[in-house]
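Peer 1: Take a look at the structures listed below.
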Structure P
Amino acid sequence: MTKVLIIGSGLAALTAALRLHKRGYQVELVEKDGQPGGRLNQLKKDGFTWDLGPTFFSMTYEFDEFIADAGLENMPFQFNKLDTLYAVNFRGSDRRFFIHADMDKLAAEFADIEPDFKRKMQRFLQSSGRFFHDTENLVVKRNYDSTLDYLLTLTKVPLKHTPRLFRSFWQEMNRHFESREVKEIFSLVSFFLGATPFDTPSIYTILSYTELVHNGYHNVEGGMYNIVEGLKEELNKANIPIHTNTEILDFLSKSDGTLESFIDQHGKTWRADVFVVNSDAAYFRNKVFRRPDFSDAKLRKMQWTLAPFTMYLGINRKLDSIPLHNYFLGNNFEEYSSNVFKNTVKLNQPYYYVNVASKYNQAAAPEGCESLFILCPVPDRRFKPDWSDKEDVAQNILKDFCERVGIDFRKNIVSKTILTPEDWENKFNLYQGSGLGLGHNLSQIGGFRPKNFDEVFSNVFYAGASTVPGTGLPMAVISSKLVAQQIVKKYGSVH
């Protein structure tokens, strides 16, 4: 039986393992961290529970496709669609904008600041939807054997979409809306890519379409980590082991151009016929394979996504007036967005996201308490290597948050954990603490991203955020499908 060893246990790894098992491969996983999931992880402390990274997702049909492809009997977790997606507050204003999936409710939120909002939004979403459906299967959900293969594929995209390649997300918003608040709120989806609307291509307005029309946003019953727990159960049924606390540091190759084995931190060798790397596809080539094309100097010049500064708070009181998902923005959006990447804005008035996990999952906090997750996108460690000021940054966020919601709960904090970009880098081998891997500018998407097959070893493949198709939970599930296709194309199904 052909054996596959998967390095890492993020969502792309877990779903790839089950897809390959269905095709008759013997599969095994090794994971650096103490528990599987990668950035789709969980923190438990002081009686509270938090999702470590993602807190909601879209494109649930990719999970449906995976379930069918892997031959699973049932969806191993439950999710529910959100009617109210999130709330947004701007600094200096008491007003909160609630983003609804229902178009009439959404239009009512902006009726006083964006005349004819419903018509404008429908026009914007229809345009984004046409692009989405013209490219999803043609461009996004496919492998590329070469850059030329990718470029030839792009020639099949209808010419009417060409202008999108040369506009930024923000420029596209300017074409449709006048209100500053509307443009800023509906370009927030670019931050889900770890970037800003000023450096994100307008092609990613497809995220607005998936957000508001095509599938919407969903929460997972019991917390996002239940995706991992459910997949772990399926792995156990299939007798697929996950070896945690195992970090791959080196390798042994054969003279025939294939990889023989990986070597972990204890000197143990891990042999297989085929290897799938779910660690960052660019950084792994640098750190383990030591490839000249992915040298430190070249990695530094690439566009990487923003780093996460995250707080996990347990408080011994309720916050009844604060919804499940919240964004807190300033009043200098363009300046802040344009400069946060390179650490030329101060973090004393940051932009951030707050998830009150216990609003949806009561088990996340003891009775009468709340579990809060706060995410502040910050520069990666190329631009801010020193995080000795983490307590100051945390206090700035908490002070701002308490003032804006009119509740000073700082004395009610009974549990606090802070993860800086340095912590994220060390825990998950994220390059310079970059939260979502390589960015999505035009030179780093599609066939220009690091390939999902190795350029030296013919039996090494990649799955995850920094290879095709890109970052995000649905993209990770698609990535597992693409890498399984590459392996089956080379080795066949081995039932």
Structure Q
Amino acid sequence: MIEISKKRRPARFVRHIPPRVALAFGLALSALAAGQQPNIVHIVADDLGWKDVGFNGCTDIKTPNLDALAAGGAKFSQFYVQSMCTPTRAALMTGRYPFRYGLQTIVIPGPAGYGLDTGEYLLPQTLKDAGYSTAIIGKWHLGHADIRYWPRQRGFDYQYGAMIGELDYYTHSDAGVLDWFRNNKPVREKGYTTQLIGADAVKYINAQSAENPFYLYLTFNAPHTPYQAPQDYIDRYKNIAEPTRRIYAGMVSCLDDEIGRVVAALDRKGLRENTLIIFHSDNGGTRNAMFAGQMADLSKTVLPCDNGPYRDGKGSLYEGGSRVAACANWPGRIKPGTVDGLIHAVDIHPTLASLAGASTSKCKPLDGLNVWDTISEGRPSPRSEIVYNIEPFRGAVRQGDWKCIWRSLIPASVELYNLVEDPYEKNNLAAAHPDKVTAMEDRMNALGREAAKPLALIYVAKVGLAHGKPLIGSEDGKGAVMIDPAGPSITDEGIGEMDVGP
């Protein structure tokens, strides 16, 4: 137990402490006075289907370790994220919706040079200010082309894993480019990424002590594409006839085993009683091949993810894209049971900061709320609104029981659902409630006026509109007729001066 001295400090000592530092110090002392600051293990799966865990009713894939965490803690029925990877991870790190800094559209592509705005103050930075050691083990996907976007430059003391969004599980690469690092240095090693990530997490936990709190952001790339698993895991599921589902089941089982090893390491180290474990997926399971990744053509593959009764999946604005499998466990501090209150990824930053006794004063205005009472006691959530996304061409917002999806591209469309009565979005009530539709469209327009331009669209426009060699057909099949590139051009006012022909 850390003792806090009640001896008054000299007045001259207090006068020289900057106000923000004094506030953070005071909050940390308050947390210590109530008990030790908790260790935090924040586990994120990648593209996991809502119903692909036992605690949500899966029967053909076994997830005993996750099921045990859910049974002994809070199982969330309305835990929301963004519908794709980069936006969700940005929301977790910033406590702010990604439309505020341009990461609201798709993911950061491998060839792209942009990343999460360095003006954002991230969760690991907030926790470091309160005395935490911080680590990311696994996938980052918030900027890779410039190291100023990398985790070690954004508040993480230790980093191991991938920077981009999709990689081969065995070669740890994409298109021949190695994407596997430890503390910014490339790592060449053999092994299956899920098991390597789990092993490194166990090693990290073994190096921790009860005297210093830590935040471990444990971000598996499983079960994202490409669908690959060790043969012994695939062989566990010979009863599954569909081959891709069989491989996917092996991927999920391996993920569950590694999570079990992490929990066991906490137990052996004597840290479990003071460790909060949060688990969730970064978005819903993939139900549309367009969002299944770029390393393989999956247009003719039976996509294996199961989002249960929820509509659609990754990349969509329906519930299957954003309502994800999630649970939290902290022995003696979280009441076991199902938590029905609304929780969004942006709430993680302020909630963990509060638990840690950390100040968020260095952050830009947060969208997240402190939902600890909802998580720990199942009390009503302070959150009444969910912003699924705000983009120039579409948006969706939930307010209370009602959800509105608005697509502004021609032909424009609008959908309105009562999620309490119709959580599976089968009955569009827009025509019956025009006033509610108008009010919710007004809300989306207001948020749109606050939005930054999507960096992905700017990138795609630059790539797609960049000047290059035109593709022109020919009757003889020989392709375009080539001329001297040094000849007159539109910049020489030479239009029409050169006729090319026989």
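Any read-out appearing in this document is the output of simple, stated calculations on the displayed coordinates, not a laboratory observation. All values reported here derive from a predicted model rather than from experimental measurement. Cβ atoms are built from the backbone, for glycine too; each structure is taken alone.
Peer 1: Determine which structure produced the value 3.0 for distance in nm of label points 7 Å out along Cα→Cβ at positions 309 and 373, calculated from the coordinates; the candidates are P, Q.
Peer 2: Q
Peer 1: For P(r) over Cα pairs in 20 Å bins from 0, in percent, the calculated result is 22, 52, 21, 5, 0, so let me know which of P, Q that is.
Peer 2: The structure behind it is Q.
Peer 1: Another question, if that's okay. Between P, Q, which one scores greatest on mean count of other Cβ atoms within 10 Å over residues 85-92?
Peer 2: Between P, Q, the highest calculated value is found for Q.
Peer 1: Right, something else. Determine which structure produced the value 34 for percent of Cα pairs over 26 Å apart, for residues 109-292 alone, calculated from the coordinates; the candidates are P, Q.
Peer 2: Derived from the structure labelled Q.
Peer 1: Between structures P, Q, where is Cα Rg over 2.2 N^0.38 Å, for residues 389-444 alone highest?
Peer 2: P
Peer 1: Between structures P, Q, where is mean projected area of the Cα convex hull in nm², for residues 69-196 alone highest?
Peer 2: Largest value of mean projected area of the Cα convex hull in nm², for residues 69-196 alone: P.
Peer 1: Follow-up. Once distance in nm of label points 7 Å out along Cα→Cβ at positions 301 and 405 is calculated for every structure in P, Q, which label goes with the largest value?
Peer 2: P
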